[in-house]
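In what follows, structures are represented as structure tokens.
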Structure I
Amino acid sequence: MTGHRPPPGPGAVRAFIALGANLGDAAAALESAFAALDALADTRLVARSSLYRTAPIGVTGHPDYLNAVAAVDTTLGAKQLLDTLLALEAQHGRTRETELAPRTLDLDLLLYGDATISQPGLEIPHPRMHLRAFVLVPLAEIAPDTVIPGRGIAAELLDGIRDQRIERLPRIA
């Protein structure tokens, strides 16, 4: 999106990444993560959704999340991209005490081209992404016709998550 680097070489794959945070300055963390994604070697940020405020799922008493989805074109392999995302989380202070703990930054690899991958630590498409408004709504904003393998087209899956609270935040220029 910045145009300061050449696009990834031949064989680039379109990948989608979910971003979330609910500790500290969550909006700043997501903006920093968007910039970091665009700065990755062999990767170009090609689209980013609005920011959305959502309630945590599966816990009570935690702050709301800010969420978004990014589309990148990359020549990194799926596992290499995932490892890079985990390193970015750590650079932003992410710790993993418990599964549903609040987060300074959460980056999930949702889709990697049209691949279906099932390996220890790497499940593509991301499990439950089609059931989560905080993923599906921002994904449908930037890529409504995206096919989620085994589930369907992103925009057509929105009816199934209409009962989940999600609020699109205004863009700040």
Structure II
Amino acid sequence: MKTLSQRILVMGVSGSGKSHIGRQVAAEIGATFIDGDDHHSPANVTKMASGTPLNDADRSEWLDTLAALFAEYQARDASLVIACSGLKKRYRERLREGDTALQILYLAGSRELLLERLETRAGHFFKGDTMLASQLADLEPPKEEEAFTASIALPPEEIVRQFAATLPVPSRS
């Protein structure tokens, strides 16, 4: 059977489980997983760690880097899953410049559940209600035709199962 390479963005605000779900999706489809947070500049990490939200200018180079990764994997016909907030429609459009066939999984959840997760998370630079409020204010949830939306209240395995069922299947050759 011919394999079908895919590039997937797992998006949502901080605390939605992008990295956890992204790793599981990558394992499910045999893709490379990249955590977008690992590609922030040191200045961006310092800014977020101090509790200062990023602005569009801060995110610009970061989004270019992630779009280039999608383009590189598409050119190699290789599968890739990137976890990235993708808060605004224009950010997602920028990422699609790397791969116009980009599949998107949007992890949606209540402010209360997101905050609960953030408060129990250890070892991450993104902390606090102020940062979450900023992301929620910036969030432009994707429309149904742009992304598959899953509730973060579901078990991770169920989210992955539901999303995987929406992906194109390989053709036989």
Quick check for you: by relative contact order in percent (Cα under 8 Å, 6 or more apart), which of I, II is greatest?
II
Going by FRET efficiency 1/(1 + (r/R0)^6) of positions 131 and 155 (r between Cβ atoms, R0 = 30 Å, to 0.05), which of structures I, II comes out largest?
I
Structure (I, II) behind the derived value 1.4 of distance in nm of label points 7 Å out along Cα→Cβ at positions 91 and 107
II
One of I, II was used to calculate helix-only ellipticity at 222 nm (-39500 (n - 2.57) for each DSSP H run of 4 or more, over all residues; to 500), giving -7000; which?
I
Rank structures I, II by distance in nm of label points 7 Å out along Cα→Cβ at positions 27 and 83 and report only the one at the top, that is, the highest.
I
Determine which structure produced the value 24.6 for mean count of other Cβ atoms within 10 Å over residues 11-18, calculated from the coordinates; the candidates are I, II.
II
Where does the value 53, 33, 29 come from, among I, II, when Cα extents along the principal axes in Å is the thing being computed?
II
Which entry (I, II) yields the derived value 1.9 for distance in nm of label points 7 Å out along Cα→Cβ at positions 19 and 147:
II
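Taken together, the values in this text are just the output of simple stated rules run on the coordinates, not laboratory data. As the structure is a prediction and not an experimental result, all values here were calculated from the model. Cβ atoms are built from the backbone, for glycine too; each structure is taken alone.
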